Structure I
Amino acid sequence: MAEPSMNRHLILIHGAWQGSWSFAAWRPLLARQGWHTHAVDLPGNGWNDCPPESASLETYVDHVCALIDTLDGPAVVLGHSGGGIVASQVAETRPARVACLVYLAGMMLPSGLSFAQLVSQCREAHPEADLRGIGAYLKYDDEQRFSSVPPEAARRIFLHDCPDRDADFAVGLFRPQAERGRAMTPSLSPERYGRVPRIYVEALQDRSVAHLCQRRMQALCPGATRITLDCGHVPQLAQPERLTELLCSALEHQLAAGPIPRITPNQEACQ
């Protein structure tokens, strides 16, 4: 078993309705590969003392940056699903402290584009595709400020290919999500975000962030190393061993290669 070195830090950022628990089963595999993992609970998502109203991109980024500033060296920052938006904005805020970005079936959006806008673009280009994702199943409070995921929808969209025991565990842990912490738009620059290396882990059977949308994001933000898994939206539960093998190999290669040339996101690509 490899021993984690002091500067092999990997920050894990969860997506909407979730918490640090979404990485619990995967973290021991990463530890065996020498990674010191830090799974955050974003403010307002039901897993810390912050009120639900505090959820926003700004508070999320502040929370992660506060963690980064305590570490003894740059960290790899991984965002699962909507956590990818947070990861991008963290890199914009602390580019020198982010060794690499990893998008795990994540939202790797160009500056100024929301995920809803991205889906609209994909739907216009591919009207035959089913891009409803989890949105068709969400339940909202009377003021439309918070959404929640019904258990059966979580199984159908997020966990359909995960082991039953893991799916049973996860279904009971989803929490209501403030819209301010879900409908987020990154603000990024080539000089800061664009200089950070990136890895994109795409999931071919994803029913939440559809593979069509994942490929469009990769076209709009070119330059990421691609890892492909034939699984659904939660690779860390569906294929944890294969994910660990491919991601750790890609990280070793990327970190050994050093910084990449500055990248300018291309919002005109893949029209």
Structure II
Amino acid sequence: MPELPEVETTRRGIMSAVEHQMINEVIVRQPQLRTRIPDDLAERLVGERVGPIERRAKYLLLPVAGGHLLWHLGMSGSLRLVPIGTPPQKHDHVDLVMGSDTVLRYHDPRRFGVLDFITGDPYQDRRLVRLGPEPLSTGFDGAHLFRASRRRRVAVKSLIMDNAVVVGVGNIYAAESLFLAGIDPRREAGRISQKRYSRLGEAIKQVLTAAITQGGTTLRDFVSGSGSPGYFAQQLNVYGRSGLPCRVCGAELLSLTLGQRASVYCPVCQT
């Protein structure tokens, strides 16, 4: 599933070809995604110019005069830039034909994505209004995590993956951040000190920043806006490495299930 760095990489990858460009045509080949694409989407978008693209959590917001196009890539979706006239492939469900002679094409084999149109303040939309702070913003740090963790008995990994606490820290980046901070993912969130949460807050920022810089994580389904894969997987310390030696201490990395998600950790480096 594309996580925050993949979505941010996509936003940056499509900006130059989409922002400030007019939408000349909207082609919907498959209207039924996780929810149905609005029947009047073309009517709302054709002839409109796209403003600066925003990201909130894993959602992309493309502003036009009448509102915002809300896009979520779901489990396997990707946005790609292709030349006008490029034949669609299987699972290419939506095209926005831009005035830049480029097509913004949505590809989604599993069709778990969302494409909707919002009028009014998009941040008051039911899907966005209850989200926690962005992890790379000034509104997020270890002190925020410490406050959110008080009297919480859930595992710390589950806490930082809760979008009401902080957005965009999915399974891969939660595992890597906890490793960098030296915290066992099973630790009860409410029993971790503020000092350790300070380290964790910085680790989350560091891991996500590195992933964005390197283009996201190489997953089977993810490609950037240009169609190229991410490369952060080359830097993973624990995720997907169960049974292998820890890069720091050499101990065998162990795996377990937390919140129905696989988790890998080092029993020596993470306490």
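FYI, it's all coordinate maths here, none of it is from the lab. All values reported here derive from a predicted model rather than from experimental measurement. Cβ atoms are built from the backbone, for glycine too; each structure is taken alone.
If you line up I, II by Kirkwood radius over Cα pairs in Å, the top spot, with the largest value, goes to II.
Taking FRET efficiency 1/(1 + (r/R0)^6) of positions 84 and 116 (r between Cβ atoms, R0 = 30 Å, to 0.05) as the criterion, the largest value within structures I, II is that of I.
Distance in nm of label points 7 Å out along Cα→Cβ at positions 28 and 236 was computed and gave 1.6; which structure, I, II, did it come from? Comparing all candidates, it corresponds to I. For mean count of other Cβ atoms within 10 Å over residues 12-19, the calculated result is 25.8, so let me know which of I, II that is. Value 25.8 for mean count of other Cβ atoms within 10 Å over residues 12-19 corresponds to I out of I, II.
Using Cα extents along the principal axes in Å, for residues 20-123 alone as the calculated read-out, with 34, 28, 23 as its value, let me know the right label among I, II. For Cα extents along the principal axes in Å, for residues 20-123 alone, the value 34, 28, 23 is produced by structure II. Looking at structures I, II, which one was mean count of other Cβ atoms within 10 Å over residues 76-83 calculated from, given that it came out as 27.1? Checking each candidate, the match is I. Once mean count of other Cβ atoms within 10 Å over residues 100-107 is computed for every structure in I, II, the highest value turns out to be that of I.
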